[in-house]
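Structures for review follow.
Laboratory data are not the source of any read-out in this text; all were calculated from the coordinates shown. This one's a predicted model, so the numbers in the text were calculated from it and none came from an experiment. Cβ atoms are built from the backbone, for glycine too; each structure is taken alone.
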Structure I
Amino acid sequence: MPLKLSLKPGERFVLNGAVVQNGDRRAVLVLQNKASVLREKDIMHEEDVQTPARRIYFPVMMMYLDEGSAEKFYGEFVTRMTEFMGVISNPSVLADCVDISRCCMEREYYKALMLCRKLIDYENERLGHVPSGVSAGGDAG
């Protein structure tokens, strides 16, 4: 099934590791085969990895963007997920953690990333603020 991306003027995204930027007009891009695509708003920069949920999101994002090096990031993911689950008692959040782990084991990294947004939401709610970088709504800033 093709993936259709509607791009805003100047919008950037990562396509199989390459940063691509749209021109000065809206555009539609249709990918006919499987590719790792991540919009700029979903990209977390290393300096934004300052909370437990973000420490889970980042290695999952790296596994998705560079599947050939996934093993390199998997250990970090397991460590951070174990730490996170060790201090969480909310059954719904724990279920999300299990789902994220399952997705990573099945190499469904994009699906795991979208589930990680729920952890970031939960964490933001508990901390009472929204840190910079990737938010659950996907807005950078």
Structure II
Amino acid sequence: MDTQTTAKQAGLYLQDQVKLDRWTLTLTGRQDWAQADTISRAFFPAAGTYLQNDKATTGRAGLNYLFDNGISPYVNYSTSFVPTSGTDQFGALFKPTTGAGPEVGVKFRPVGSNLLLTAAIFETTQQNVLTVDPTNVIFSVQTGE
């Protein structure tokens, strides 16, 4: 396997935070553009240049409440995008890895202290994750979720 990949990525990130009394609403959005050029000088994938152009819009929405005692419960939901360059053994380009999931947690900053304690429960579901190809361990394949 003799391949060389050059990858470039650019993103635009926006965030807005709205505070109303003890409530804080945070909204974020991100637009990504990714490009990868893979050159193969081998038989698998077949010799040639493989061009990938991917883009995605992701974001996050979160809400928290701050109590007088420093406890702040929160919830949020976010989505993700990670470009995945390269090909499988047959030359099929990999799709970007995407994900999404909720998070629920609590933060605690004792009054008069710089200490911050955080506990959270979250679930992230990803699609198109690279794993070892069961038919040829030199290569990778993408799995569903």
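Summary of values
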{"item": "If Cα extents along the principal axes in Å is computed and equals 66, 30, 26, the structure in I, II", "result": "II"}
{"item": "Label whose coordinates, when helix-only ellipticity at 222 nm (-39500 (n - 2.57) for each DSSP H run of 4 or more, over all residues; to 500) is calculated, return 0 (choices I, II)", "result": "II"}
{"item": "Structures I, II, by relative contact order in percent (Cα under 8 Å, 6 or more apart): label with the highest value", "result": "I"}
{"item": "Distance in nm of label points 7 Å out along Cα→Cβ at positions 69 and 85 from the coordinates reads 2.6; which among I, II", "result": "I"}
{"item": "Comparison of I, II by FRET efficiency 1/(1 + (r/R0)^6) of positions 5 and 117 (r between Cβ atoms, R0 = 30 Å, to 0.05) - largest value held by", "result": "I"}
{"item": "Comparison of I, II by mean count of other Cβ atoms within 10 Å over residues 53-60 - largest value held by", "result": "I"}
